[in-house]
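Each in structure tokens, the structures are laid out below.
Every read-out reported here was derived from the displayed coordinates using simple, explicitly stated rules and does not represent laboratory data. Remember, it's a predicted structure, so these values are computed and weren't measured experimentally.
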Structure 1
Amino acid sequence: MPCVAAWCAQRYMPRRVRETTPHRSSMPAENTPFVIQAMHPLANGVVEPVLAHEDGLALQWHAGQFFMFHFADEAGEFSRSYSISSPPTDGATEIRFCVSRVEGGRGTSILFGMKPGDRIQATGPFGRFVLRERETPERLLLVATGTGLAPYRAMLPDLETRARRGTDVHVVMGVRTPRDLFHAEAFREASAAHENLSFHVCYSREMPAEPFGDEQPGYVQRVIEDLAPDPATDLVYLCGNPAMIDEVVARLSDSGFQPRSIRREKYISPD
């Protein structure tokens, strides 16, 4: 099926690491010694590291934030940022991340070889790509490509609460093939439980043999166009591929959106 109008004009591939330096939130960032509890495979080339403080201490973060993981190889020390995918809870002792393998990447080459019991240092939490309690838009559009879905997975309990209170919530996920999809079950369960919460999946290369009703071919721009974003009522979050984000921001700006109504977090690979 061909792309519709300019929303689908650019082709893009999901990437992994942020383009900007970390922004501190009201929650102080700390250098934390973690122990890997598990490495769950989520999708093609995507894993979910489950980490705990080496002393069993409680961890704090806001949904939508990330940590900087610290590595060392023959070229020296370096850091990579990875998004938190687990919702924050009081007294949480484990934290989950979502990491996509970068071909030849220094960070993921090390991380994907780690196993339960291994130790790693990380600093955080960082980031302002969060839901703000004081903001109550009529509609929330949360658009992601690839591992850009991770912040929305962490936000899901809050999104459900907002849907119960009457906010119209749309989560739009873009992947290449069914093998690249993850966390869909959680969003589909939430969508089934809340009439104001919808989940949309776009496949740019290959559709499932038996697609769900929320799945369609093409790019996330198609869904955004169908939803007809309204600057008077909507707040838009964009996370993932820079080309997608730049294109959508340009289109939203042309339709009257102000910067305060668009939140973005670009993932790029330095490797």
Structure 2
Amino acid sequence: MADLQKAARPAARPATTSLPRLPKIMDSDLSDQPLGPRILGAGRFGKVFLKTLKSVNNSLVAVKVVPATTQCKDDLVQEADFLSRVCHRPWFPSLFGWNLDVAQPYLVQEFVSCRPGVDTATTLLDAINEPATLLIKSWEYGRALLQVAHGIHYLHLADVLHNDLKSDNVMVQRNGDNLSAKIIDFGLACAVDRPIQLDIKAGEKVSKHIAPEVATGGPVSVHSDVYSLGRMIEDVGKCSGSGNSGRHLKTVARACLKTSPTNRLTILQLVNKLQT
């Protein structure tokens, strides 16, 4: 699970109009790991713990716990709302439920392990830096990127912008010969028709995955998600060598990183490019 500390925060985000219908998971149904509480990520928005969900075959789950403030609770509700729209698809973690009626509200979702049944995880960034960890072949990176692009296309069709796409917010899992990728961390997500602006302070270092129009105070959009995905493709292209695959990825990345948002590939065009 990626660290919850953000390079930028939403300046304003409209409240969710209704609560998503999710099962209520009691604290008694969750247990810590044998060696005690294990933190997967932490930041200003709360902490994510690795726990076991007893009622679902003792499955490993990622539990996001937030401070007991109205703003943090509202943000958790909105994150759950957006993830609940897409979690039935293979490009996103499953969402098991939540509990808002406790001192520190929490959201329970699938822990995307690097291999089925193990308690360790691998991000796409990890896989780029250490491909031997999951025995990743160079052509499999393209497959992982295509899955991410499919996921973002589906997310946009569900009227959601991710707004924080980067290589350490994509988890990869090896299951035999299959390598799958899942998009995580909806903490900065918003509705397509209600775009937010990121609160970037003067002089603050801006992560390279944030589109230039957003970094300078403009609203997020489907185009800024494509830009972020382009940065991810660029990262993979750099480690894919100088062969046809590497050159193709670099060409696709450049088409996503145009300065003018409307000159970038659409997400559907990007899916098609990655399929060729």
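Of the structures labelled 1, 2, which one yields 24 when relative contact order in percent (Cα under 8 Å, 6 or more apart) is computed from its coordinates?
Numbers: 1: 24; 2: 17.
Computing relative contact order in percent (Cα under 8 Å, 6 or more apart) on every structure in 1, 2 gives 24 only for 1.
A value of -9500 was computed for helix-only ellipticity at 222 nm (-39500 (n - 2.57) for each DSSP H run of 4 or more, over all residues; to 500); which of 1, 2 is the source structure? Label of the source structure: 2. From which structure (1, 2) was P(r) over Cα pairs in 5 Å bins from 0, in percent, for residues 183-230 alone calculated, if the value obtained is 5, 20, 30, 29, 13, 3? Answer for the origin of the read-out: 2.
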